[in-house]
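Asker: Structures incoming, each one as structure tokens.
What follows draws every value from the coordinates through simple rules; no lab data is involved. All of these numbers come straight from a predicted model, not from anything done at the bench. Cβ atoms are built from the backbone, for glycine too; each structure is taken alone.
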Structure P
Amino acid sequence: MITHRPFGIEHPYAVSPDQRVPVLPLVGQQVQLGVVVSPDVERVVCEWGATELTLTPAKADTADAAALAGGEGHLAEAQATSLGADGGWSVVTPPVTEPTKYRFRAYGTTVDTTEWFEVAPAAWAPEGGELRGGEGRVEGVEWLVSAAGVHRARFSMLLRPDEHLVGFGERYDALDQRGRSLDAVVFEQYKSQGVHGRTYLPMPFAHVVNGSGDGWGFHVRTSRRTWYSSDDSKLTVEVALGDESVVDLGIYEGSATAVLKAFLDEAGRAEELPSWVFRLWASGNEWNTQDLVMARMNAHRDLAIPVGAVVIEAWSDEEGITIWRDARYEVTADGSAHQAGDFEYRADGAWPDPKAMIDELHARGIKVILWQIPLQKTEFSTGQVAADAEAMVRDGHAVLGVDGTAYHNRGWWFPKALMPDLSVRRTRDWWTAKRRYLVEDLEVDGFKTDGGEHAWGHDLVYADGKLGDEGNNLFPVHYARTFGDLLRSVGKAPVTFSRSGFTGSQAHGIFWAGDEDSTWEAFRSSVTAGLTAASCGIVYWGWDLAGFSGPVPDAELYLRAAAASVFMPIMQYHSEFNHHQLPLRDRTPWHVAETTGDDRVIPLFRSFAELRERLVPYLTAQAAHTITTDRPLMRPLFFDYAEDPEIWNHPHQYLLGDALLVNPVLEPGATTWTTYLPEGDWTDVWTGEQVPHGLTTRDVPLEIVPVYCRTTAWPEVASYFA
């Protein structure tokens with residue numbers, strides 16, 4: 001057996017062993033050709049035009065694998081091994097100067113020969129397509145052209161020395177992207193996003209902010225992949241193209257608020273969610289029984305720590321993600337949806353009475369969020385999951401490959417699973433019909449729409465007419481919309497909790513910063529992620545406070561993170577699946593207190609949760625104000641103080657609504673913390689004392705995160721801190 005795929009698995013940042021690298025060479029560039037062969041193969045050759053090239057065994061790129069793994073954790077091993085297929089051979093070709101055909105022969109027990117492949121080198125040319133928009137800003141337009149067509153556009157936009165670049169979706173490495181290189185493609189970077197510059201939630205949109213107050217912004221109106229680099233004089237943009245060689249570029253002039261408003265007029269904006277979303281959310285991946293969930297909520301009650309929502313991740317069998325684990329039911333052989341009355345719950349099962357549990361939590365004022373994943377497993381030959389998978393393919397609900405067969409997930413999480421084609425209403429309705437009883441009858445309040453980054457392949461086929469190069473980035477937008485529509489259809493608020501997205505996600509629920517370790521570095525990068533996401537119109541945003549992966553954080557990191565999260569749009573703790581090994585890794589305040597031996601954890605966390613409760617009216621009102629004005633809720637300082645150059649020296653400070661300025665303590669061992677207060681009159685919320693603008697330093701015991709209120713708003717806000 002011998003396999004060569006010019007595009008490989010189409011991992012956007014790593015090479016698979018059967019790939020051509022680069023897929024599209026420039027004229028005169030050499031190419032590395034890879035194949036995967038069976039163990040009996042002793043020799044592999046490539047017929048390269050009239051030349052025969054001999055391949056040699058190749059090893060997987062361990063650096064790529066390590067970059068994927070992101071440290072220890074339940075997905076690390078799967079990611080690290082996903083690129084390490086055995087049987088890889090490779091060869092480097094002569095420079096490619098003209099279209100060339102090639103194929104491979106493998107000599108083993110038998111001689112196997114592949115089909116012919118062709119590679120056509122490309123070159124940048126001044127003609128080849130059309131750029132619409134950008135007048136007065138764009139220069140140096142070029143087109144990447146080969147014998148096969150026009151593949152990319154490239155152009156530049158001049159930048160002044162004092163201009164800053166902020167946006168590009170949710171970014172973890174820096175608020176100001178000036179001088180950095182990045183791209184916009186939806187990707188699941190498991191941890192360490194700030195190190196690798198990868199993101200679940202990219203957007204081809206950014207602000208250009210300067211000290212003169214005459215800023216601007218741009219939006220590359222595409223869902224295909226884009227690339228960006230900047231230096232001391234210009235920003236260079238590359239855009240992947242489809243069959244039509246056109247780039248549509250929007251330029252918005254004015255303040256950051258004006259720029260964001262113009263962008264959201266196109267992309268869509270958030271809708272107001274109910275005030276309960278601003279209360280504390282509690283979650284643990286190993287809370288996999290009714291007894292465990294109720295025990296955690298009972299502990300909140302008994303310790304008088306307010307909680308507003310519980311996210312139950314491990315509620316299903318994780319096969320179909322539609323039915324409570326241990327439920328008894330008859331399989332619907334045609335894959336049709338069950339009704340609530342079809343299930344019988346065992347008294348000795350994991351979930352003996354989900355409806356009673358939800359009713360009890362509701363009686364306590366606690367909302368219930370259930371976990372989802374947008375994939376259909378295929379490793380089962382019988383049962384409901386197998387019937388659903390068969391129906392998904394038979395009835396045309398699966399994303400397809402270019403050959404018309406169903407696409408199977410190429411990633412490391414839920415490998416080989418089918419993916420529902422949520423680009424069209426008929427499949428969205430079919431997919432959610434199986435979950436409708438959860439909302440209609442059990443009265444679940446929302447869904448954690450996890451994942452969404454599983455579409456790899458430029459030539460996938462979607463039912464709305466898009467191929468993968470155009471449709472893949474939109475998949476998480478459709479996914480959150482799907483569950484929001486389900487909730488709306490039964491009169492509930494569209495509370496979805498997603499980590500992935502793209503342009504258009506602004507209109508669909510809540511987002512969190514994704515998987516991260518419990519480290520100070522991750523704390524800092526998560527704050528940056530929130531500010532960059534907000535700059536692109538994401539209103540409801542949070543993170544797994546103090547990280548969700550790895551050993552339990554120490555008390556200082558946990559409490560600093562909790563204190564900061566009080567002053568973020570969403571406040572949530574969560575912990576990763578750890579195979580139920582001891583010691584537990586729950587991020588509940590009582591478990592952190594027990595693990596660290598620090599008796600300050602519970603009383604301080606309680607005080608933070610109580611303060612959060614008092615802030616709910618403020619956050620609710622400010623979110624509504626954000627939606628009507630497009631001034632972010634978690635607002636980088638350049639929205640209000642673009643003409644003040646000092647703000648760029650304090651990139652982790654932000655405004656929470658119109659009244660509060662927040663400066664999280666982001667370093668261990670800090671006893672004092674310095675804040676920059678821009679022009680205006682400010683009041684320290686903890687002392688009620690007025691503080692002049694400029695640099696100010698205050699003591700920061702663990703119970704304090706520096707927060708300052710505009711003095712004009714202090715009479716209205718003071719009661720929250722009493």
Structure Q
Amino acid sequence: MYDDAPPAADAPPAQLIAWRRRALEQQLPAAAFPAGSSAPSLVYLCVTMIVAAAAVLGFAVYDRSGVPKAVHDSQRELVATVARGISVGSARAADDLDRVLVDVRKPPLPADADVLAKLIGNRETWTGAALLQTATRQSQAASGTPVPLDQLPTPLPADATVAVSTTDGPALVRIAALDAQRSVAVLYPLLMRNLRLNPGAQHGVFVITPDGRPALIQGVSAVGETHLPKLFEGLAGARGSRSRAIKVTEWPDRQLVVSSAAIGDTGVVVASVVVAPVSRGTSVGYGLLLGLSLLGVSLLAFLLMRAFLPAPIQALLRQAKSDACGAVTPVRQPLRTRETFRIAQALAVFSGGGLRGARWRLSTVQGLAVAALVALAWPAVATATALQAPRPPVPDQLFFDEESRAEAVSGVFGNALDSGLQTVSRISLANARTEPGKFGPILKQGLADEYRFRGMYLVDRNGAVVSSAGRESLRTPQPLPGEAGIRIDRSVSRLPVIYAFRIAKDDGYGVVGEFDIDYLLGVMRRVDGRARVVDSQLRTILDSSGYRAMQPLEGDAARAVAIEAMAGGTVRGQRSAGGQPSLQVATALTSPPSVVHLEWVVVIERNPVSLQLPQVIMNRWTLLMAGAVTGIVALAFVWQYFIFVRPLRRLAVTADRIRTGEFDEPIPPQRHDDVGAIAMCLEICRQVRHTGSARFGGAIRLRGSEDDFTAVHPRFPSQRGAGRTTKV
């Protein structure tokens with residue numbers, strides 16, 4: 001709606017056209033960002049500039065010399081594994097001790113010497129014990145390694161575990177009430193399995209008690225004893241795991257890497273100290289090269305996008321406005337895209353101007369496709385460069401750490417199988433005289449105590465299930481292969497059926513526990529990379545990355561280390577079949593003795609491209625940039641195609657009908673952008689053919705659906721005064 005009246009009939013043409021243009025501008029949509037046709041190309045250019053700046057910044061952040069992050073991660077994972085193993089072992093020992101205490105507390109209480117003997121047993125787990133007066137902490141009896149009573153809290157708690165330091169090293173003391181007046185304190189030494197330590201790196205493993213005392217457990221100390229408090233500053237009682245590098249003035253090309261992890265809630269910390277070589281970080285020069293080349297290609301693609309979409313549309317819109325106002329255009333600007341040229345030809349039908357040429361032109365889609373191909377050239381070259389870059393060498397320290405992790409997984413896996421065997425043996429021996437029909441509750445209780453099983457069963461001499469608890473048995477019914485042990489049912493090929501069994505009844509009945517494969521796979525997934533268990537025929541029993549059971553072990557390098565490890569021990573593989581650096585470790589399942597007969601091997605394989613090494617980080621940044629740019633190009637092309645190109649093509653089809661002389665069908669604008677404004681101008685020109693020149697600059701904007709268009713009312717006098725008109 002506008003208030004100014006049109007000029008008189010005898011007014012100059014320039015004044016009439018100016019009035020028409022004002023009226024037209026009030027009706028045409030103002031395509032503000034992000035509705036304008038230039039928005040996609042601008043967004044593309046701005047976002048790629050941000051990506052280039054972020055890449056340069058990322059390369060600059062990592063452009064510093066130091067110990068590779070992969071070494072820090074490996075050391076932190078190593079100490080976390082050791083701490084978790086000690087914590088699990090102490091928790092299991094505490095559970096066993098609590099079961100013994102339940103029996104000891106039953107009246108009548110045994111003699112003091114018998115109580116201590118039952119608590120420490122054969123001294124393999126608990127090495128010492130003391131019977132104390134709870135109120136005074138006075139020792140009434142002691143056995144085994146002396147318990148440091150002066151380090152126990154005052155007053156004695158009824159149930160607690162505290163960390164102490166002994167002459168043999170750090171230890172945990174389990175305190176429990178025996179009766180109303182007496183308590184027991186049992187000593188658990190903090191021992192760990194033998195680790196694969198790097199002698200060239202002066203690798204040492206320490207245990208730090210809550211009072212800050214460090215004790216060297218394995219390896220050697222890279223620094224003097226006087227420097228240890230400074231080295232472990234802030235680690236006593238710390239939670240979680242951490243790793244930091246310490247510069248030594250005398251070592252310009254090496255640094256100390258100190259990694260630590262807490263042992264549960266005991267306040268004790270495991271710390272690893274290793275001397276690691278320093279390497280260069282990422283290259284900021286390479287980042288600048290990537291960023292500048294990306295900006296150059298993006299600018300070229302931006303110019304092509306503008307040349308094939310915003311520039312033709314804006315030129316056509318300017319011409320359409322002039323034609324909708326009745327302005328004479330002696331020479332029309334040629335348009336480079338096919339759709340805009342066809343619409344311009346339709347406009348020329350109404351106002352003249354001689355657009356008669358039929359020269360072949362690129363369509364808008366073809367032009368944008370050329371721009372997209374130019375834009376995609378950079379991510380294609382960057383991706384090829386990153387993928388063809390040689391793999392970086394793996395630091396030697398990572399192989400030692402990976403060997404320790406492989407042996408830890410082997411140990412945990414073997415202990416899990418052995419614990420299941422102990423459970424079925426205990427149930428079988430304790431219920432040798434129980435009737436088979438009464439085994440149901442016993443099996444349910446055993447399954448509740450042994451979370452490693454998917455089900456427990458009582459089987460007869462032919463292997464048929466008589467009583468069960470848990471899920472249905474997957475084992476093929478057949479006689480048990482011996483008196484006791486751990487086996488895998490080789491007659492089942494679709495999945496590994498691993499079970500522990502024990503025969504204790506004279507009539508041949510035995511207890512069988514089938515292991516939960518999901519639990520065993522969880523053990524394998526405790527390490528990064530791919531972990532597999534294979535048998536003596538190199539068939540896959542378990543695979544942390546998903547697999548089909550009993551399939552041949554894949555990879556020549558993995559098969560080579562597995563075969564070598566069959567003889568016993570731990571073997572590393574540093575090269576893949578293609579000669580590229582690789583990180584592979586295999587270790588035989590040799591502990592505990594109950595699993596040796598299985599002849600299984602644990603194989604761990606990690607791809608060096610997953611490690612946090614400087615060259616790997618550079619390749620990752622490059623691939624990340626390539627992926628981001630590809631996504632931005634795809635977004636810009638889809639945006640341009642669906643928001644602008646498709647409506648423009650529909651309008652070009654309408655323009656073709658007008659060129660053939662069909663002027664009866666109205667042209668709905670449909671869009672509130674540049675293409676919609678062109679459609680409105682074309683509709684004004686169509687109405688001029690029906691109504692006459694009075695329609696120049698005054699076509700009413702269509703609203704709602706395409707069929708719901710407004711009507712044109714004649715001018716009528718205003719009630720408030722003469723000379724004012726209203727258009728609806």
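Asker: Thinking only about distance in nm of label points 7 Å out along Cα→Cβ at positions 234 and 498, which of P, Q has the largest value?
Answerer: Largest value of distance in nm of label points 7 Å out along Cα→Cβ at positions 234 and 498: Q.
Asker: From which structure (P, Q) was FRET efficiency 1/(1 + (r/R0)^6) of positions 602 and 650 (r between Cβ atoms, R0 = 30 Å, to 0.05) calculated, if the value obtained is 0.00?
Answerer: Q
Asker: So helix-only ellipticity at 222 nm (-39500 (n - 2.57) for each DSSP H run of 4 or more, over all residues; to 500), computed for just one structure, reads -7000; which one of P, Q is that? Can you show the working numbers first?
Answerer: On the way: P: -7000; Q: -13500.
Source structure: P.
Asker: Work out the source of 19.0, 63 here, i.e. which of P, Q gives that when Rg and Dmax of the Cα atoms in Å, for residues 394-585 alone is computed. Can you show the working numbers first?
Answerer: Numbers: P: 18.2, 55; Q: 19.0, 63.
The value was obtained from structure Q.
Asker: Taking 0.05 as the value of FRET efficiency 1/(1 + (r/R0)^6) of positions 154 and 538 (r between Cβ atoms, R0 = 35 Å, to 0.05) derived from one of the structures shown (P, Q), identify that structure.
Answerer: Derived from Q, not from the others.
Asker: When P(r) over Cα pairs in 10 Å bins from 0, in percent is calculated, the result is 3, 14, 23, 25, 19, 11, 4, 1, 0; to which of the structures P, Q does this value belong?
Answerer: P
Asker: From which structure (P, Q) was distance in nm of label points 7 Å out along Cα→Cβ at positions 138 and 674 calculated, if the value obtained is 9.9?
Answerer: Computed on structure Q.
Asker: Given that mean count of other Cβ atoms within 10 Å over residues 322-329, derived from a single structure, equals 21.1, which label among P, Q identifies that structure? List each step's numbers first, then the result.
Answerer: Values: P: 17.6; Q: 21.1.
The structure behind it is Q.
Asker: If you work out relative contact order in percent (Cα under 8 Å, 6 or more apart) for P, Q, which one comes out largest?
Answerer: Looking at the calculated values, the largest one is Q.
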